[in-house]
Each structure stands twice: as structure tokens, then as C-alpha cells.
Structure I
Amino acid sequence: MKAIRVREFGGPEVMRLEEMPDLHPGPEQVVIRVKAIGVNPTDTYTRTGVYSRKTMLPYTPGIDAAGVVESIGEHVTDLRIGARVYTSGTSSGTYAEQALCEKYQVHPLPEKVTFAQGAAVNVPYATAYRALFQLANAIPGETVLIHGATGGVGIAAVQLAHAAGMKVIGTGGTERGRTLVSQQGAHHVLDHHASDFLDQIQTLSAGHGVDVILEILANVNLDKDLRVLAMRGRVVVIGSRGRIEIDPRDAMTRDGAILGMLLFNITMQEAAVIHSALGAGLENGTLRPVVGKELPLTDAPRAHREIMEPGAYGKIVLIP
């Protein structure tokens, strides 16, 4: 099989397509014939060698994929050859024609969901679900502010919050992206570059502030987030690319909470809850992954450059 391999940490150019031996499952493992691969920002952090989760060289990048079950281990009884699935992690990496998974990392993909959409499920939707429901404990009727709502996690959060009966405010940096966020169910969509951005949020919330904020770029926004929180509001930090100075009094006066999260910290039980919920949403159509761009696997370096650029629009997916 063909696979992208990283033999040294560095820029996108360290990823190279190589010929690798075909994969074979152990007793409780599954081999997936990969049809589409989800590209995540965490893939780029791992490639540079500075991510908090260290990876041994050489390795094949990638966590998310969708495809069909090609072979199963002798103790795998709840999957059949040819079944459509998406992954929530692998033992081998996903930037390849095959992926080796533990059986608990494989989830059914409904017929109505394309393979490209299936590759856009795990990290974006699991992150959004955990942030909203397992950490912030968001409930119907609350107001949720989703920063960077035009990307994979943002779109997932908009759909999940809307389906759960929350008032959704999304932000985006381009007119095209803001239109997309509105189409996905946000009640209000704001330009986070606007000088009166914070005033708009206060107006939309009638001065109450927002109950939950999902923060994709904390090193830019966290200080401002605390100023628009409602009493007992919660900020969940999903992403940050540096340090920031805040005034703790802005949290203190509101009994506000700043919650950090890393998807890889979830337990198997928490993961099972998440993927049961996501599977139901995919089946009933309330969750609809948006694929902004499909690229061939050989363009993995290009995908890594583009995912870090401003103006996100849906998910970037690689096709083997």
C-alpha cells in the first residue's frame, strides 16, 4: 500500500509518499480500506515535533478516516467485511490506503453520509460534543458563542448546539464563511474583525452576556471572551497558538470558568457516549459534515499549509 511517511520533524515538506507493506489485523483489530482522510490542525502540530503528545519517528500521520472494513481479527464479532465506517483513531495512521484500528476505534457510517463527510466526523464533532456537553454542560435555552465557526470544529459545534435548542452566535472572518455558518444553523453570525464585535454580542444577548464560549484561538480572544461572559458562564479553550494576558477579575466578578480540553484525554466510556450521539445525529441528518476541499493524498503538504491559513471553510479531506 501507499502511505505518507514522516521520518524527521519539520515543515510540510517532510511528508513523503512511500510504498509500505499491507496491514494485517491482530485478534481485536480491524483493517480499513481508506476512502477519505480528514486533515486536522493537530496533524500539523505533531509533524513539527512540538506538540504535547509526542510521536516516535518514523510515522504515518492522521487520526481520522472513512472507508470500508477490509479484514477483521478473530475476536471481532460486531463488524463485517465491506461495512462502511469512520475512525476515531488508529494504530497505524490514516494518511494511507489502509489503516489498522482497534475495534473500539471503528464506528458505523450511515449510507447517506459520503466517505469524505465521514472523514470529517471524529476530531471536529467529538471535540465540539465534548466541549459543549461533557465540559461546559450546555443546556437548551443557553446562548453559545462559537469562535472560528467556519472550520471543522466550528461547524460541528453550530450544528450540535442548534439541534440541542441553544441560541447560537458564530463568528467568521470572511463573508463566504459567515454565509456558511448561517446556513448550518447559527442564529447570528458576526465578523470577528469588526471594531464593535464585543458590543454586538452584548446587544444580541440583551446585556446578559453569553453562557458558553467555545474558543478556537485563545491566545487572541480569551481576554475579550471574559468580558462578554454571562454570570456563571464557561469558556472552553479548544485551541491556542501562544500565550495571552488576562484580567482574572473578569472571571471572578461573573463566577466564570475557564476550562481547557484536549480530545485525547477522554476515557473510553466518554468516547463511547460521544460516538453514540454522533452516530444518531449522522443517521437522522442533524449532523452534516461540510467538506470544503478534497485533495489527492500526494497533496498532503499542501493540505497542511492550507489548514493553518485564515479563512477556514469546512473540512480539508485527502483522497488516496
Structure II
Amino acid sequence: MRVTFFLDGEEDLESLRRLDPDRDWRHFQRGEQVWVVQTYLRLARAGLLVELAAVPPGEGLVVFHAKQARALRRQAHTLKDAVLVGARADNRQPLIADFEILQNGTFADGRHRFHIPHWPQPGLLPRDPSRGTAIQRLVYKGFDGNLAPEFRRPEWRQFLADRGIEWVVDAAPFAGRETDSQAIDWPDFREADLILAVRPPDRRLSTNKPASKLVNAWLAGAPALLGPEVAYRELRRSELDYFEVSSLGEAREAVDRLLGDPGLYEAMVANGRTRAAGFTAEALLPCWEKLLFETLPSLVPYRASRRVPLSLRSAGRWLSRTAERRPAR
């Protein structure tokens, strides 16, 4: 089937087609750019027949980001025989979608909802291996609002300073298209000895968030201290994958443990190197190829929603009545 990636609101698609995700990584901060443009670019560079369009075609698979469901709905007259594939990302279920792509597997069912991991940080520069097991810099990389307030307090910085560790916050406020990408250097892990990513408390354990911080830590070659989130727990096989911390006290204990046990540090780095192999951009390409060119085309004839007008699907709460079981605590 024809596969088209839909992107609304971009006037110069030709310039987007010339981007290189690993070279032009600053362009890929918003979900629409990550899930639509980056995926298109990586698949196209792998030789797959995919298109990027601001006007969706009337047939084939149309892959879109959940935030652009409304824009897609405005062009319903062009979607006569199109099969809509919504990348939910951090958002609510796009009700117009025939199929969904989820960035963690909690609610994937293999029939309507499919899990494909979030792309790793483009252009990632791993930690300098000559640093050995030294712990001199602990780094947070992400948007300002995604760091728990207790890690902004002076006592956290002082705790690290007392141990000769610099606390580095590589962050910027999220402002959509206006996000200041010049204020961040997210791919550069060359001098990062530990990674911390703990969000403000969430009673649902951030079910809509991806495991990107963990995957990036594995790829970077630095142990990670991560908050209690569903996506991280889905991937966890042993203590060597990461330390789960939900408080300042637990983070302190993890830091002291690693400082006192260089062998553990080495083991976590080696384990991360092994785990990372399954989450590189190259490793994810076959997942996308199989989903878009084999799995979904084979399921299209059986989708009940294809017999329902788009106007009814987009307004119909019936599509969202499939109960989504909350993850076990």
C-alpha cells in the first residue's frame, strides 16, 4: 500500500526532505517532527517507498501525529479510501485513527494499537570511555518541566558537590514551535558520568511517556537514575539496567553505591551496551517496515472503522470505549 506521512502547517516540505536527523538534530524537538518527519526521513533513506505530504492522499496508509488529528479531519474530503495511522506519542487517543502507534507497550494489543519504541536521541555522542569509572558529572537532559522540583534544591547540588560531582541541567522550557533549541545540547554525553531523569510525581506512573531517557543512557554508556515509570519498568530485566529512584534520598543512596563500587558501574555500562543494540535507529527500521508494509495492510480489510464515515469516527466516543487497563502498581 502507498505510505504517506502527513504534516500540516509546514510550507517548505522540500527543505524537510533534505534534513539529516543526526546532523540536524535540533529540528527534532516536537512530537510531530519526531514521529512524522524523522520517521519519513529514516525510512526514505533506507530505500523504502514513503512520501511526505501536507495534503493527505485519498488512498493508502496516512501516518499522522495525534496533535494533528484536527488538521487531518479538516481535509476529510480527500480521505475517501485512506487508512489513518495515528502516532499517539504523549497525547490522547486520536479518535479518527484506524490504527494507532504507541511509544510504550502497556496498551498495545496487536490488532488496533501497535508498539514501536521512540527513536533514540539523534546525533548522540556517547560518553568518552577514557573517563573509566570516574563519577564527576551527573546530568539531566530534557525539558524544564519534566524534572522533579526536589532536584532543583540547593541540598541536592551540595550533596553532589561534597562528593566532587558537578550537577548539570541541560534543559529548556517547552514552548512548542518557539522552544529554544539553541539552549540545549541533548546529543552530547561525552562528559556525562551518570544520567538522572525523575519527573514530578504522577500517580499513573507516566503511562503515556516513552523510555527514551533509559535508551539514551544505554547508548551513551552511562548508568541511569530514573523515576518510577511504566515505560522503564517494561524494559527492565535486572538491576543493571538502571536504578529506580522516587525521592532525593533514594537518588543519594544510588550515587553513593556507585561511588563505592566501581565494579557495579562497569557492569551497568557493559549491560547498557548490550541492551542498547535493540533500540538503535537501525534496529527500529525493520519494526517500522514490517508494521507499515506487512502488518497493517493485512489487517485493513478487517477494520470495522473502515465502514464508518470519518465524520462519525472523529466525533464518536464509541471508539474510545475500549477500556484501557491501568498498569499494576
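No value in this document is a laboratory result; all are computed from the given coordinates. The structure presented is a predicted model; accordingly, all values stated were derived computationally and were not measured. Cβ atoms are built from the backbone, for glycine too; each structure is taken alone.
Can you rank I, II by percent of Cα pairs over 15 Å apart, for residues 88-159 alone and just name the one with the largest value? Don't skip to the end; give the middle numbers.
On the way: I: 64; II: 72.
Top value of percent of Cα pairs over 15 Å apart, for residues 88-159 alone goes to structure II.
Taking distance in nm of label points 7 Å out along Cα→Cβ at positions 128 and 144 for each of I, II, which is largest? Numbers along the way, then the final one.
Numbers: I: 0.8; II: 3.0.
Of structures I, II, the maximum of distance in nm of label points 7 Å out along Cα→Cβ at positions 128 and 144 occurs in II.
Could you tell me which structure in I, II was used to calculate mean count of other Cβ atoms within 10 Å over residues 32-39 as 26.4?
Values: I: 26.4; II: 23.1.
Checking each candidate, the match is I.
Match the computed value 11.4, 32 of Rg and Dmax of the Cα atoms in Å, for residues 216-279 alone to one of the structures I, II, and report its label. Don't skip to the end; give the middle numbers.
Numbers: I: 14.4, 41; II: 11.4, 32.
Structure of origin is II.
One of I, II was used to calculate distance in nm of label points 7 Å out along Cα→Cβ at positions 232 and 272, giving 3.1; which?
Numbers: I: 3.1; II: 1.3.
Only structure I yields this read-out.
Can you say which of I, II returns 123 when volume of the Cα convex hull per residue in Å³ is computed? Each step should come with its number before you reach the end.
Working: I: 123; II: 136.
The read-out comes from structure I.
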